[in-house]
Structure 1
Amino acid sequence: MIRTDREYNIIVERIETLLQNPDHIENENSPGYVELNLLSDLVADYEEQNYPVKKPSLIDVVKLRMYERGLNQKRLSELLGVSTSRVSEYLTGKSEPTLKIAREISIKLDIDPTIVLGV
């Protein structure tokens with residue numbers, strides 16, 4: 001069990017050293033393989049408890065999808081059937097999409113409904 005950030009950092013450094021030898025990654029009979037897996041599990045547990053990954057915000061996910069699909073605010077507004085100023089309000093957090101628009105965002109941008117609805 002890792003109890004402090006100092007212990008965590010020392011173990012992460014050891015993992016990085018172990019990862020430099022491919023034998024520690026591929027050879028199950030290597031002592032480094034066993035050590036690497038044990039230390040990795042400890043680090044994963046510590047990170048899960050102390051540095052949990054938060055759910056992304058709707059704004060962040062929409063901006064990511066816009067980037068991935070090469071959409072600007074004008075094109076997104078056309079896709080969703082709302083004004084560009086409304087899209088701007090969504091992207092700045094000034095307003096929330098209606099249920100109908102939330103459904104369109106989920107479907108047309110392929111975003112999980114739980115993220116769109118904030119569940």
Structure 2
Amino acid sequence: MSQMENTEINMDATALSREEVFTDSRVGTIRKMTPVTIDGETDSSRPVQFIGSTQIMTPGGALPLSFEIETETLEGAVAGFGDAAKVAVERTMEELKEMQRQQASSIVVPGRENSNIQMP
């Protein structure tokens with residue numbers, strides 16, 4: 001029996017949110033995640049989250065980005081979208097550079113397809 005068959009897939013009733021999506025139909029979207037109780041009522045004990053989404057074009061094609069926007073209002077999320085997106089782009093580019101560096105520093109030994117020798 002596979003590990004996936006033994007895994008229970010359950011939602012966390014204490015972490016439910018209602019999602020609203022806002023877009024300018026040009027640059028991206030903002031998802032407003034409003035915490036709710038199991039009854040669907042707004043849970044004011046937890047903060048509302050705003051999550052921005054956009055994509056950037058790379059030589060390999062479109063790269064989707066998703067990032068949290070630190071604010072308490074939709075107006076603040078719209079105003080902060082650009083800065084939060086820039087931070088997400090910078091972080092993603094650094095992660096890609098690190099992945100390229102790690103890939104370049106590994107040597108594949110013929111006959112040992114599943115093992116890489118890491119160079120210092």
Structure 3
Amino acid sequence: MLMKKVISTSDAPKAIGPYSQAIEAGGFIFVSGQIPLIPATGEIVEGSVEVQTARVLENLKAILDAAGSSLENVVKTTVYITNMDDFAKVNGIYGQYFQENPPARVCVEVSKLPKGVLVEIDVIATH
């Protein structure tokens with residue numbers, strides 16, 4: 001039987017639905033999509049897609065830290081953006097967080113994201 005462990009931290013936004021911040025199973029950490037919410041308040045970070053992307057990546061980093069992992073151990077990401085014209089801007093911030101041996105990635109444009117945000121990212125990592 002595959003064992004799974006729920007990962008939760010107050011250093012990242014609480015789940016806004018029936019899901020966990022992350023699940024550890026089979027040697028991997030599956031982190032739910034994060035949007036640019038401020039962990040302490042649950043409010044959306046105001047500002048550009050770059051500001052929102054940085055907040056999302058900080059939220060992901062906090063969850064991975066709580067799981068005993070880090071951004072360096074991310075093997076796959078999915079980036080959701082509401083405007084493909086923002087791709088280069090998102091990529092610029094994303095690249096600051098994944099400078100060496102970046103993970104595999106998918107980036108897709110979607111019509112809408114929760115709470116009207118501009119970007120959401122989920123990750124899969126190892127320990």
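None of the figures in this text is laboratory data; all of them are computed from the coordinates on show. This is a predicted model, so every value here is computed, not measured. Cβ atoms are built from the backbone, for glycine too; each structure is taken alone.
Once relative contact order in percent (Cα under 8 Å, 6 or more apart) is evaluated on every structure in 1, 2, 3, the highest one turns out to be 3.
Given a value of 1.9 for distance in nm of label points 7 Å out along Cα→Cβ at positions 22 and 94, point me to the structure among 1, 2, 3 it was derived from. Label of the originating structure: 3. Given that volume of the Cα convex hull per residue in Å³, derived from a single structure, equals 161, which label among 1, 2, 3 identifies that structure? It must be structure 1, since only it matches.
With respect to mean count of other Cβ atoms within 10 Å over residues 30-37, the largest value across structures 1, 2, 3 is given by 3. Source structure of the calculated read-out (FRET efficiency 1/(1 + (r/R0)^6) of positions 70 and 110 (r between Cβ atoms, R0 = 30 Å, to 0.05), 0.65) within 1, 2, 3: 3.
Consider the structures 1, 2, 3: one of them gives -10000 for helix-only ellipticity at 222 nm (-39500 (n - 2.57) for each DSSP H run of 4 or more, over all residues; to 500) as calculated from the coordinates. Say which. The value was obtained from structure 2.
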